[in-house]
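Read-outs: derived from the displayed coordinates by stated rules, not from any lab. Because the structure is predicted, anything quoted here is derived from the model rather than measured. Cβ atoms are built from the backbone, for glycine too; each structure is taken alone.
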Structure P
Amino acid sequence: MTLELYALLATALLMLVLAFVASTLYGKQVGNPALMSNRDRIAAPTGAAQRAVRAHLNLLENAVPFAIVVLTTQVLHVSTPMTQTAALVFIIARILHAIVYIAGITAVRTLLWLAGVAATIAIGLALI
């Protein structure tokens, strides 16, 4: 398995971790009985729980183009030092992005998001 695929696998695992973190933080706000209900009448998440939900959704939005370019590299048998480095940059940036997003550190969050997007673009350009 290539480094790019390992980064894609790590991205999938990060999505699961973020869903768990968001649920845990939300559960601390509303209680576990509310989480196990149909959630029709409970308050929306706030603070760190809300940021965790947004970090999860942001990762989902960015994981799709990343997955497309990584899977395309695999189909075309392209795995270069540049695509490998870009894949590592993507997953490291996304892990750090999730941490600073949940912590509420806005300026750094934007730079990390941009690093992930740039890494995806770099892999895409390697396919041209």
Structure Q
Amino acid sequence: MIFNGMNTTLLVAQILGVYLVVSGLFLLFKGKTIPHLLRDFFGHPAIVYLTGVILVFLSSVYLIGYNIWDSTWQTLVTIFVWIVLFKGLSYIFWPEILEKMSIYKYKNMFSVYGVIAIAIGLYLFFLN
């Protein structure tokens, strides 16, 4: 099946939706484990770098073909993909800063982020 821009953007939106719902549920129910997971993750520089490369690659593939800024839900998908790109670049170039921000600054806010992630994820998943 050949996808056009709208179908691809809808597919990406629904994939992001599933990811956000699962991540949000994890933050709600297992949020206390996040600092330990992040310390372990950032303790392995090769994995952090590889994660950054993968995020940059995948977000670039989308943005090259579908960088849509038309004030619709497609713009929301584009914003998320740009965030993924910047997160990937952060993993590559500034992992120490990202580690400090991830673990310490947001430690008591994981439940709030979980609820927000679930709400946005459900919105993206049920787009038509």
### Query
Here mean count of other Cβ atoms within 10 Å over residues 9-16 has been calculated and equals 15.0, so which of P, Q was it run on?
P
### Summary
Comparing P, Q on relative contact order in percent (Cα under 8 Å, 6 or more apart), the highest sits with Q
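So volume of the Cα convex hull per residue in Å³, for residues 25-80 alone, computed for just one structure, reads 95; which one of P, Q is that?
Numbers: P: 120; Q: 95.
Of the structures listed, the value fits Q.
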### Query
Given a computed value of -0.43, -0.60, -1.36 for log10 I(q)/I(0) by the Debye sum over Cα atoms at q = 0.11, 0.13, 0.23 Å⁻¹, which structure among P, Q does it belong to?
Q
### Origin of the value -28500, where helix-only ellipticity at 222 nm (-39500 (n - 2.57) for each DSSP H run of 4 or more, over all residues; to 500) was derived from one of P, Q
P
### Task
Taking distance in nm of label points 7 Å out along Cα→Cβ at positions 17 and 49 as the quantity of interest, name the structure among P, Q where it is greatest.
Q
